[in-house]
Structure I
Amino acid sequence: MKWIKLGKIFDPAAFDLSHGYFEFAQSPQTLVFDDFVRIYFSTRKKEADGKFLSHIAFIDMDKDFKKVLRVSDNTVIPLGELGTFDEHGIFPINPLRVGDKIYAYTCGWSRRISVSVETSTGLAISDDNGLTFKKIGAGPVLSSSLHEPMLVGDSFVQRYDNRFHMWYIFGQRWIPPTQNEPPARVYKIAHAVSENGIDWKRDEGKQIIPDILNENECQALPTVIKIGDTYHMYFCFREATDFRTNPSRGYRIGYAFSKDLVNWKRDDEKGGFQISAEGWDSEMNCYPHIFSCNDKVYLLYNGNQFGKCGFGIAELAET
């Protein structure tokens, strides 16, 4: 795979996202229309106690990805009520057309005491072309279980042969804190299937993408596209600790491919995506999203500081 980076296309600091939103534009994911592309992302709002809530906003861009046509006036989906799985944030959101509706698979965040966070996957549905979404219920459609005990989320869903396929992450464990590090989570990529997009069957605890760093490698944000007879997955991965300020341990883009949607071969070098020599994506590449538009294949992604400076795009030149 050969990619041509086209540069950063959206910087949240240059736009008024709405009252109280703060900087970040994380995990961009697309919904392609006839005349424009809607890009959803997670931004942040500061509470009175100084903590942040993650909300979903969007921009509409032309299909050359050179002009922002619209910025959402409000968040597209409300956070959960007191004590629910998405009380403190939604990050990311994955939209999918299903008939005349748009499904959105959400990663809901809730704060914990002994560790920082717990996550689960929810589902919301839009009847107005993705301007707003309504949750199908207060709880998640995929959450922790016997062999996936924590941190279920980052769900990416596609339909192949009239069946829903979900790639998601699950937490294996939390690494206890040290003098220099808070508790660190370890999570891996897994796969589930569904006939209706709501009830999911999974092979619990099965990691489908092998580690290349060590057993504590953290894998996040799988995204899949079919080109020819091959399925291509991009994702991001990092070390479990010392990744926030140490570029050598931060997120990079990984790659795997499959013929059957179940068995995947990892080959990051073949994926062809590298950090830049300088600039906004020279220390970190994370939160990829692959999609097709106007007969071309693109990859949206965040750069340094987990998307604080916005997101960029790359075009697939060769396979």
Structure II
Amino acid sequence: MVKEFADGILNFDKPSGITSMDVVRTVKRLTHVRRVGHAGTLDPIATGVLPVCMGQATRLMEYMIDGRKAYRAELTLGAVTDTYDADGQIVATGDTSEITRAQVEALLPVFTGTLQQQPPMYSALKHEGKRLYDLARAGIEVERPDREVIVYDLTLTDWAPPKVTVVAECGRGFYMRTLAHDMGQALGCGAHLSALTRLRAGTMSIEGGVSLERFEHTIAEGEWRDLLLPPDAAVADMEALALEPSGERQLRNGQPITVRPGGGATYAEHAERRRAYSSSGRFLAVVRFNRAQNQWQPERVFDLASPSLLAPGAA
């Protein structure tokens, strides 16, 4: 089998019932590209945005994982499960007859902002080298320290008790299953996550998502590369920096770029990141500003063959 090479991002709209790694394995099997990874796990129950990076784009996954996410979550009130979602076994029930929309809306500010959240036992986090979900399946529960997470916005979008739908915009490490469980506990009736769709992950949105069926069709037609977004789409929310040939040479050699006095880059904040391009429009690097040295330090450097449509001045 001949190994293929590709640099770019496939923005999948993952279906329910399969894991994120199932999608990665499918991409590897059908394209014969070996260097493939996903930018943020979705549980099997979840659907929606799953960025799959290929080739040099895998070096940009962390930026999407660290970026903001948006989810639409359906909570079912009145039933608690051991996994906090619909895949688990019901372990407790509660009366929902007197729960009102106003009560749920009053809780939303409580779960917005910087919070301390305890990860669920059924998660991929490790305890003493073992996955928590493996321990949970063996009937073992361990202490899980709370972690600081952030919720930028939380909105109730549908009220059809016992089903409640919310849309959340959050940062890295936030568990929607735990939100469902904790809101149920706060309401006194219990709850679990019954459906989840990721609407956005970093710069990727569900509007541009590709189904697995469409991807498989393009494989058969030999057109799957047409679905690839350029690697720098992962960092399209960063400002762009166009370099002169001398700066390009420095970056390609892993050297920092010194900013000329009065140059526009001097207005950057310390540690600010930008995506850097050659004069011909090739994506070169993610750079980070060092104000003390007045230099752009290379953080990730790339060797891509083609100009990017995201380059400054690109048509």
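Since every read-out is calculated from the coordinates, none of them should be taken as a lab result. Given the structure is predicted, the values throughout are model-derived calculations rather than measurements. Cβ atoms are built from the backbone, for glycine too; each structure is taken alone.
Some observations on this one:
- Source structure of the calculated read-out (helix-only ellipticity at 222 nm (-39500 (n - 2.57) for each DSSP H run of 4 or more, over all residues; to 500), 0) within I, II: I.
- Origin of the derived value 1.00 (FRET efficiency 1/(1 + (r/R0)^6) of positions 130 and 178 (r between Cβ atoms, R0 = 41 Å, to 0.05); candidates I, II): II
- Identity of the structure behind 24.2 (criterion: mean count of other Cβ atoms within 10 Å over residues 50-57, calculated), options I, II: II
- Entry that produces 20 once relative contact order in percent (Cα under 8 Å, 6 or more apart) is calculated, selected from I, II: II
- Highest-scoring label, criterion being mean count of other Cβ atoms within 10 Å over residues 106-113, among I, II: I
- Computed 40, 24, 9 for semi-axes √(5λ) of the Cα gyration tensor in Å, for residues 162-257 alone - originating structure among I, II: II
- Structure (I, II) behind the derived value 22.4, 70 of Rg and Dmax of the Cα atoms in Å: II
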